[in-house]
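For reference, the structures are reproduced in the following blocks.
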Structure I
Amino acid sequence: MRKFLSLFFLLFPAFCHALPASIEDELKRDGLPASHVSIYAREVSASGALLSWNADKVMQPASTMKLVTSYAALSLLGPAYRWETDAFGEIDQGRLKGPLYIRGGGDPDLKIEDLWLFVQDLRSRGLAEITGGIVLDRSRFSVQPSDPGSFDGKPYRPYNVIPDALLANFDSITLKFVPDGKRIELIPFPDLASLSVSNGISPDRGNCSDWEEGIDTAISGNGEKASLSLSGHYPADCGEKEESYALYDHSEYFYQLFADLWKKSGGSIEGGWKEGKVPQGLKRIASAKSAALASVIVDMNKFSNNVMARQIFLSVGAIDANPATVDTARLKIASWLHSRGLDFPELVMDNGSGLSRVASISASHMGELLIDAWKSPLMPQFFASLPIAGVDGTMKKRLVGSAVQGHAWIKTGSLENVRAIAGILQARSGKRYVVVCFIQDPHPAGAKPFEDFLLKWLDGK
C-alpha cells in the first residue's frame, strides 16, 4: 500500500490530500497524533495544494496571525505609512502659554532615542521652560481596560503591555546584569527617579541557557512608583544579560520618561500631567515620525513582537474611525479580505497579534492569504519581513547547515500546547511553495522537529 501511495504522490503531486508515508512516520517519531496537525502546502503557481491535511480545520495560529495583520496593514495603510507623535502649544520667549500638549498617533515603535530627538526638536525652537504641565492626548485608540496578566499571569512582561496611542519604549524598564568581580551590578534603563531597585544577587556558576531560573523577583508599585527587588544567583561566566519589565501605567511612564529627557536637555518642567485632547486650532510645534510601516513590520515579524502587532492592528482600525477600537479593526480587515475574494468565515482576530486563545483560522485559508500576498505588488515588503531559516529572527537557530537554510521565509508561532509555522520556501527545484503547519497538542515537544522535517521534505519537491 505504501508503495502505491508513494507512486501516487510522484505521479499526482498537486492533488495529495493524504499524508505521505515519510511524514506519517515522522509524526510518530515526534509523538504527534496526525489528528492534532493541520498542513497546507502549495506551489505558488499551482491551482491546488501539493499537500492538504486537516487543512480546513479551525486552529489556533498563535503568532502566525501577525501575517494577516501585516498584509492588511501594508495594503490598507501602505508600505510608506508613518506614525506621528505631535507636540502642540504656543511659545513666548522660551516659555509656553499654558501646558504642552502631546498627541499620540499609535506609533508601535517609539523608542527612547526617538523621544530624545523629539525633545531636542522642541528645545531647538527656543522652548526652555514648561510651567503649565503636560496634557497627554491618547484619544486615537479606545482600548477597554484589562488585566495585562490575564493571558499568562505575567502582568509585568513587556509582551503583555496593553496597546496605547501614546506608547513609548513599550512602557518598559530594562535591567542589565553586569558581573563585576565578586558582585553583580544591576543597571536599570531608563533610570527613572521613581524607580527603586534592590540588589540581592550574588555571582555563581550555572547554565547560561536558563540563567533567569536562579533569580527571584519581587515587584511592587502603584502605577506612579515602582520597586524591583531581586535576589538569588547569577552565573558570572555568562557575561552581561538583560531582562525587561513593564512597571508603570501608560501616562505615568510617558510623562516620567519625557520629563527625565527634558531635564537632561537643560529644560525645566513643572505642573505634572493630565489627560485631555488637543484644542482645535492650537499650533503644532514639533513632531516625531516613525520609520515606514514596511520597516516596522520587519521588527514585528522577525522577533514576533506582540505589542507592535496590536498597535498596527488598531492603526488599521483608525482608518475610518476615531477612536479606533478592536471592533473597527476587525471590521476593516474583514472588509478588505472580502474585497480580495478572501472569505474566511472561521477567522477570529482577537487583537491582531495571535497572543490569544480565541484567535483562529484554518491552514488552507492562511495558505490562500500567502498565495494572494505572493501575487500582490506588496510581495517584496511582506515576505522580506519574515524570519529567514537559519539566518535571523525566530528562525535563526533552526535548520542551520541544511539545504533549507537561507531558502525559507517562515513566521513562527508558539503558545502553550500550540505550535505554528507559515511562510514560503524556495525548493532545490527552483519552485516556490507556501507552507502552513498548525499543531495543537497537550505535549508539543516534538513540534519543532516535525516542522523542520516538513520544510526539508518540501525542499525536495
Structure II
Amino acid sequence: MNRRLEAGSGDANVRDTLYAIRHAFAEFLCVPTCVITGFLLLAAGTYLLDSSQASWLEPARAALETYMFADAEGTTSLLSTVAGGLFTVTSITVTLLLIALQQAASALTHQVYDQFLRRRHNQFYFGFFVGLSLYALVTLATAGPINPAFGGAVTIVLTALALYMLLVLFYTTIDQMRPVVIIAAIHDHALRARKVQMGLLRKTRRTSSCAAPLSVPVHAVRNGFVTRIDVDALAAAAARAKAEVEIVLKVSVGTYVAFGEVLAEIKSHSETDADAVGSIVHDAIRRERQRDITLDPLDGIEELETIAWTTISTAQSDPDPGQLTIFILRDLLARWSNERDEGPAVRKLPIVYEDNVFARLMNAFESLAVSCAESMQHQNIAEILRSFDLTFDRLPEPHQRRAEDLLLRTLPALGDHVLTAELDHALVGLIATLKRAGRGKTAASIETAHDRLARSIGKLGSRSTRVS
C-alpha cells in the first residue's frame, strides 16, 4: 500500500501534457479562446448577411456600397490594409508589453508575470486583437464571389474600437506594474484563498483523538505542490471501514511533496481498513507542478515575502515596496488573528489537518527582519516592530508566544541599525505593549537592547562597533 509504481514514463508524459494544457487554459487561454471563437462566429454571421438576398437587407447594403464599399475589389484592398495593420500593431504591442513586464519583473520578481496573466481584462484584450485580425482575414477571404459590405463595415467599426482599446491596454498595463497594485492583488488573492480554506478547517480536526493501535504511513508516488485535499472523499473512505479510522494528514495545502515522503498516516484497528483508506489518499491529495494562489494562501504569503525580501535587501535597496508589503502582511496578521475555524453546524470528520498558514505568516516577518539587517533599512525594521506593537493584544495566546519568540530571535539584528527617531519610537511602543500584556521578560530583553543602542547616540562608530 505504501508505494505504488508509476504507470511508466509514457503515462507520466501524457499526464504532464494534459496538466500543462489544463493549467494554460485555467490561467490565461480560456478567455482569449472564447473571444476568438466569438469573432469567428461573427465572421460566419456577417458572411451569411453578405451572401443573403433578403429584400430587407438591400437598403443597408445599398447604403454601404454607395458610401464605402463600392465593389469587391475596393473592399478587398481596404480589408487587406486593415488586416496587415492589425497584425503589425498586435506584434508591436505584444513586444512592448513584454519589455515593460520584463523591466517590472526585474524589480518585483516573477510575480509581475503571474498577476498580468491572471487579470481577465488583459486576457480579453489579447483575445480581442487576435480575434479581430482573424475576423478581417476571414472576411477578406470571402471577397471576390461577393462584396462583403457588411463584413467590411463591422471590420471598420471594430478596428476603431481596437485602436481605442490599445490606449486602454497601455494604461492598464502601466498601472498594473505599480507595486501598490501588484501587492494589493496578491493580498486580495490570499484573503480569498484563506476564506476557501476555512471550509476545510471547519471540517477537520487539529489534533488526533483516535486511540487505534495501528498507524500506517502512506507514501507519495508523485511529486508536486499540494493544491487541493478532497476531505469528503477521505471521510467517505473512513466511513466504509469496519472499525474506527482516523486519517492524520502530514501535508497541508501549499506543501511541496517529494517522491516517497509521507502524505498521511492511517490510524486503524486493522491493516485491511488501513489499506482500503490509504488507497484513496493518493487521489484525494492533489499535487501539481505549480501552486494555485486562488486556493493556497501560503502562496500569497510567500509571493509577498519574495517581493519584500528582494526590494528590502541590497539586491534592490528600494525600501518603499518593502514597506508597503509589510503593511499588507500586518493587515493579514490582524485579520487572521481573530478568525475561528469552528462552524456550529459542521461535524468534524475523522481527519487531522495542520493549519500552518499563521506560522508561515510569522516566518515571513522573521525573514524580512533579517533582510532589514542586511540592508540597514531602519524604517522597515521599525515597521515590523510596529506591526507587532499594534496587533499583539489581538493575537491568541499561542500566536503571542510565537511573536515573542520571533522578536527575541531577531533582536541581535538590531545591532546593525542606527537608532533613528522612527526606530526609537517603534521600540518604545513595543516595550510598553509587551509590559501591558504581562510579557515582562521579553519586554526587558528588548528594553536592554534599546538602551544599548541609545548609548551609541552622539558617538562615532562603525557598523561593527556601534553597540557595545
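Name the one structure among I, II that distance in nm of label points 7 Å out along Cα→Cβ at positions 186 and 370 of 4.3 was derived from. Structure I accounts for this read-out.
Out of I, II, which structure matches 11.4 when mean count of other Cβ atoms within 10 Å over residues 50-57 is calculated? Working through the options, I get structure II. When helix-only ellipticity at 222 nm (-39500 (n - 2.57) for each DSSP H run of 4 or more, over all residues; to 500) is computed for each of I, II, the one that comes out at -8500 is I.
A value of 1.2 was computed for distance in nm of label points 7 Å out along Cα→Cβ at positions 218 and 250; which of I, II is the source structure? That value comes from structure II.
Assuming 14 is relative contact order in percent (Cα under 8 Å, 6 or more apart) as calculated from a single structure, say which of I, II it is. Source structure for this number: II.
Quick one: Rg/Rh (Cα atoms, Kirkwood Rh) came out at 1.12 when computed from one of I, II, so which one is it? Source structure for this number: II.
Just so you know, all these numbers are worked out from the coordinates, no wet-lab data involved. Worth saying up front: this structure is predicted, and the values here are computed from it rather than measured. Cβ atoms are built from the backbone, for glycine too; each structure is taken alone.
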